[in-house]
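Some structures are shown below for you to check.
Read-outs throughout are calculated quantities, based only on the coordinates presented, and are distinct from any laboratory measurement. Since this is a predicted model, take the numbers as computed values, not measurements. Cβ atoms are built from the backbone, for glycine too; each structure is taken alone.
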Structure 1
Amino acid sequence: MSKKFIPAADPAIRYMGRIDRTIPDAPKIVFAGTMITLRFTGTELSAVICNHRFYNKMELGLLVDGKESKLSFEKDRQRFTLPLCQGLEDKEHEVTLFKRQDATHYFDFFGFEMEDTAEALPPLPLPDRRIECYGDSVSAGAVCEAVENVGQLDPDNTEGVYDNAYHSYSMITARNLGAEINNIAQGGIAIFDGTGYYHSPETIGMETAYDKAVYFPEECGYTDWDFSKYQPHVVIFAVGQNDQHCEQKEDPDITDPAYRTKWKERYKDIIRSLRSHYPKAHFILLLTVLMHYPTWDDALDEITAELKAEGEDKVSHFMFKRCGKATPGHPRLQEQYEMASELTAYISRMGDEIWK
């Protein structure tokens with residue numbers, strides 16, 4: 001049977017997430033939770049992609065008429081057709097392909113392939129409410145599906161199979177509030193380059209990644225993000241969990257006054273930069289229920305007070321009830337939904353005015 005190809009730039013395809021669209025017919029899908037949606041008539045659908053793997057097993061998430069599953073594949077650095085669904089009833093369907101993992105890989109998306117007799121339908125509009133989250137592995141949903149390890153360390157050698165950004169607290173909160181979200185979350189990332197765990201041994205920090213659409217120096221370099229493309233009403237900034245680690249030098253000590261000042265100033269620099277792009281957004285600073293020393297939460301209190309002293313009235317520090325105390329491993333589904341429930345309530349209490 002002949003096939004019909006719907007190219008990536010076709011207006012029938014709806015995207016959600018920060019995406020490098022330098023090449024409109026081959027956008028790069030990097031960030032955890034990024035979604036590509038098509039409504040269509042027909043019985044089957046495939047995606048045409050080229051995946052670029054760095055580590056872990058490669059899996060993508062899939063929603064077919066709201067039912068979630070995942071797809072595993074081995075092909076790497078070659079264009080191929082990935083079957084998404086088949087044998088569907090011949091009627092209208094909505095299929096969403098989404099990034100379960102963070103930058104353990106990225107993929108070029110070329111388009112969808114369907115039966116020649118099928119038809120692509122106009123997309124439903126994205127929500128009017130918009131959230132952006134800057135975070136680490138918790139915000140990316142790392143190891144959240146290892147539900148047998150609640151309150152425990154992560155199981156060994158999971159290779160990413162338990163990662164699922166769709167069930168991260170950040171994306172659950174967005175769904176709870178009926179909001180679109182750009183999830184700028186990367187496992188292991190800290191504020192400073194040279195600290196944290198991401199991209200060892202030359203670790204990349206949020207100070208480099210926050211304004212990028214792509215950040216793979218060894219393969220395709222860096223692509224700057226155009227902040228005018230997305231204007232969030234709420235910005236969640238959840239960085240600090242990995243900042244006590246340095247791969248090449250002595251670990252930083254947040255209790256050291258000189259380092260504490262240096263760290264807080266760089267953190268505030270990023271917030272100020274984002275504020276210059278998002279003058280109306282409310283910023284929520286937080287750390288998660290993953291165990292950490294309370295002094296990091298104290299530092300966020302100080303940052304919030306210092307920004308307010310500068311006249312920044314749309315910034316707050318939110319603490320989960322079990323902030324830093326719930327688990328030595330990544331939060332599982334239970335903890336992710338617990339955090340989402342608390343954060344949803346917190347944002348809801350701000351009232352509808354924040355969405356205007």
Structure 2
Amino acid sequence: MTSSQSQQPARYLLYVSELYALAVLRPLQAAISAQGGEAAWFFDGPGREHLGRDEHALESVESVLSFNPEAVFVPGNRVPDFFPGLKVEVFHGFSVGKRSDRRGHFRIRGMFDLYCTQGSTTTPRFRELAKRYGYFEVEETGWPKVDPLFSPSPAAERWRSGWARDLPVLLYASTFTEKLSSARPLYESIRALAGGGPWNWLITLHPKTSPELVARYRELQGPQLRFAGSEDVIPLLQAADVMVSDTSSIAHEFALLHKPVVTLRNARPGPHLIDIESPSQLPAALELAHSRPPRLMEDIAAFAHAIHPYRDGKSSERVLAATRKCIGRGRVGVKAKPANLWRKLQMRRRLSYYRW
């Protein structure tokens with residue numbers, strides 16, 4: 001760090017390639033601001049229109065170079081090597097077993113200097129990989145996205161209120177991966193149950209869900225069903241009593257609140273889930289979830305502790321502390337990252353920047 005940098009507030013870049021990154025990075029932005037730092041956003045995808053007036057976006061590669069961040073926080077799997085600063089992976093979700101390790105959560109792409117992991121189900125594996133590859137570091141910090149999960153939310157109260165009937169609230173959320181998604185198989189069951197059943201329904205679908213399917217669910221809105229946007233799901237998680245999902249990582253987020261989840265054909269079913277094989281089993285599964293059997297609730301609590309033991313809402317602060325520690329240490333004892341020429345060229349093409 002230069003002497004001129006040390007006299008300035010710490011600068012960080014929040015890198016967005018998918019809409020869901022906003023919810024992951026906003027708690028980090030708040031922590032940066034609370035510590036007197038400066039955060040700026042760069043959009044390599046959708047979401048720019050969702051920024052508030054007090055949020056600052058950089059519009060070009062040149063503006064990023066001028067901003068000269070000390071670290072770049074990335075919830076996705078790519079980041080330009082030519083952006084200044086430590087490249088920090090903060091993840092877009094929990095590891096849910098959608099893909100093999102070679103293609104999924106534990107895939108190492110040679111782009112990051114620091115991985116900020118979520119809990120005991122991911123940290124040991126990443127530490128093994130760090131030892132094998134030698135060019136990145138791993139710190140267990142918890143996940144910034146869920147920081148707001150543990151604080152009261154006025155938005156959650158709004159989602160719980162104003163229904164025509166005072167009924168338990170059920171949240172439906174699905175992954176977009178077609179072969180794993182429950183959105184099509186469960187559509188008719190949800191349509192029937194939301195037409196007068198014993199639940200009030202909140203529906204949120206992944207931003208990549210097909211527009212045709214999103215439109216079909218929107219048409220179901222009525223006295224017992226509300227369709228919500230997908231950019232900030234935390235208030236929905238807080239508002240609901242039970243969730244219905246599939247192999248989406250949002251089911252893990254909901255479990256952190258120690259509340260039951262019903263899934264359809266989950267790729268990794270376990271005792272913390274009520275997993276069903278057929279949509280016809282949904283009503284009975286919902287009844288079981290609502291009864292909250294003690295053994296199920298114990299299994300949910302154990303699972304939540306394993307994937308994310310932090311319930312203090314301070315994961316963003318831990319990410320910043322790990323980042324400062326890594327910056328202060330430099331590359332001492334760490335190998336150089338691989339040349340990665342193909343991925344570097346891909347990023348230059350993507351951002352129309354060809355200087356090396």
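Descriptive notes on the structure:
- Ranking 1, 2 by FRET efficiency 1/(1 + (r/R0)^6) of positions 31 and 175 (r between Cβ atoms, R0 = 30 Å, to 0.05), the structure that comes out highest: 1
- Which entry (1, 2) yields the derived value -9500 for helix-only ellipticity at 222 nm (-39500 (n - 2.57) for each DSSP H run of 4 or more, over all residues; to 500): 2
- Structures compared: 1, 2; top value of volume of the Cα convex hull per residue in Å³, for residues 159-270 alone, i.e. the largest, recorded for 1.
- For the structures shown (1, 2), distance in nm of label points 7 Å out along Cα→Cβ at positions 55 and 311 is largest in 1.
- Value 37, 21, 19, calculated as semi-axes √(5λ) of the Cα gyration tensor in Å, assigned to which of 1, 2: 2
- Value 1.18, calculated as Rg/Rh (Cα atoms, Kirkwood Rh), for residues 119-182 alone, assigned to which of 1, 2: 2
- Computed 2.6 for distance in nm of label points 7 Å out along Cα→Cβ at positions 207 and 223 - originating structure among 1, 2: 1
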